[in-house]
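Before anything else, here is the set of structures, which you'll find just below.
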Structure I
Amino acid sequence: MLNTERIDLMGQLDQKVAVITGSDSGIGRAIAIEFAREGATVVINYAHSQQKAEEVLQTIKKNNGKAIVIQADVSQYQQVVHLIQQTIQQFDRLDIMVNNAGMEIHSPFLEETEENFDRVLGVDLKGTFFGAQLAAREMVKRKTSGRIINVSSVHEDLPMPGNVPYCCAKGGMRMLTRTICLELAPHNITVNNIGPGAVHTPIDRDVEADPEKMKALLAEIPLHRMAQPEEVAKMALYLASDAAAYVTGTTFFIDGGLMRNTGGL
């Protein structure tokens, strides 16, 4: 009976170390808290807001979870190197890499600037590429199975006029995942995307603040609501867990039916 009770109390991610980029707010914050609740030691990453990252850390600690905070702007290669190196120095392993950090800058295509393009692609695609690569190198070196989870978007398939660099980045993330899953499969490392639709996070704050925009958005979503970050975190937990050991190279859309209603593939 005692052994059974102990097994029941084990989390799905016990003994695992997980890095979640951009986990000071929004979806990343929810994933960090969910993973810690399930027993993972979590590396909370932020680019600019140390205060928000520390708040996530305290939330995890209050629930008896384990976590540390490491600053890194994932658009800067050497800072991603530092993020992974610090994780290995602290814990001597890395089991789960969640490339969540993202941004978007809305602008008509004909007015788009090189600066905005480079900034969005730097965070959303370059950061994901090298986050996955550097994490995978450590997983391969230690000959342990690993999980790479990229937080993409419905816009890896669904066009969004006025947001071209973001759509380019997410489309690139789709093919990144499909390609590297083949190279990493022999090492027992899975790679998957989560493609959220509209989520109640700071990135959609401008839409929520405009009643007309919000009404139009909800009219396109068959479930007639935005997702909560915690709902996306549950999918991330599944992909990080042993239950998803045979799942790789796939995007899991969490969009309330949005893509079916707007012609997405």
Structure II
Amino acid sequence: MRFAINHISAPKLSLAGFFAMCRRLGVSEVEIRNDIPDVPGTMTPAAVRAEAAAQGITILSINALYPFNLWAGDLPDRAQRMADYAAECGARALVMCPLNDGNKVPHSEVVRALDAMKSILHERKLTGLVEPLGFPVSSLRSKAEAVAAITEAGADGTYTLMHDTFHHHLAKETGLFPNRTGLVHISGVTDPGVQVDDMLDAHRVLVDGGDRLGNISQIRALLAGGYDGPFSFEPFAAEAHNAADPEAALRQSMDFILAALADEGAA
């Protein structure tokens, strides 16, 4: 397997510092964000492209267009601006997250949004990474629902799935779609006191031996099913963001995952 790193893993680092850390960890594929930290809001796309080129970094995605499945209001304009920025900075994809406030969104509206986004992505040679959110309040919880909408919109390669190990566990989804998956987000939950339906982004730490989400089993199943893309660290917990040495923490998690996979393979 190979690792990627989302900037949220070390949000206090500048983009240049983040890229340098990734290279020291042996990682050349990254994700940048428009929230924590807000790279598009603070740097020109040309500056991002130049820094990535200087450090030998591939930008997998910008995280994230929200809520992609409600094609109304300012979303079309935001989608175009975000796609322009992604193309200009050299990113390969946009992460697309659904409405997550307890309101339902009909399947037909999801398909309509995917149809509307298709030309925006095509014109800029970008992929849309559709990420179901497993929270009980999410309007698109399962990958099965996402695949159905992508298929109806035309499964021509414009869209692939974002498999997030946290959201997969929360959605209680058993099916995997390794051949429809373009990227995997990994994070763990170690708090023994929180129930699955009450898990939030704030509980998401790096993957270690206390993980309750079955990250190792999910990673192993995806690899066995034919997924050959990167696994990108995406912790949201304050303790991860405030780590005194995020590089050491990431290295420790990488070593744990590789050792756990090797142990399972030898069993």
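Throughout, read-outs are computed from the coordinates displayed, never taken from laboratory work. Just so you know, these numbers come straight off a predicted model, no measurement behind them. Cβ atoms are built from the backbone, for glycine too; each structure is taken alone.
Here mean projected area of the Cα convex hull in nm² has been calculated and equals 15.2, so which of I, II was it run on? Going through each structure in turn, the value belongs to I.
When you work out Rg/Rh (Cα atoms, Kirkwood Rh), for residues 195-234 alone for each of the structures I, II, which one comes out largest?
Numbers: I: 0.96; II: 1.01.
Looking at the calculated values, the largest one is II.
Each of I, II could give distance in nm of label points 7 Å out along Cα→Cβ at positions 123 and 163, but the derived value 1.3 comes from I. Ranked by Cα Rg over 2.2 N^0.38 Å, for residues 179-218 alone, structures I, II are topped by I, which has the highest value. A value of 2.2 was derived for distance in nm of label points 7 Å out along Cα→Cβ at positions 11 and 211; which structure in I, II was it taken from? Traced to structure II.
Taking 1.05 as the value of Rg/Rh (Cα atoms, Kirkwood Rh), for residues 19-82 alone derived from one of the structures shown (I, II), identify that structure. Present the calculation step by step, with values, prior to reporting the outcome.
On the way: I: 0.96; II: 1.05.
Among I, II, the structure yielding 1.05 for Rg/Rh (Cα atoms, Kirkwood Rh), for residues 19-82 alone is II.
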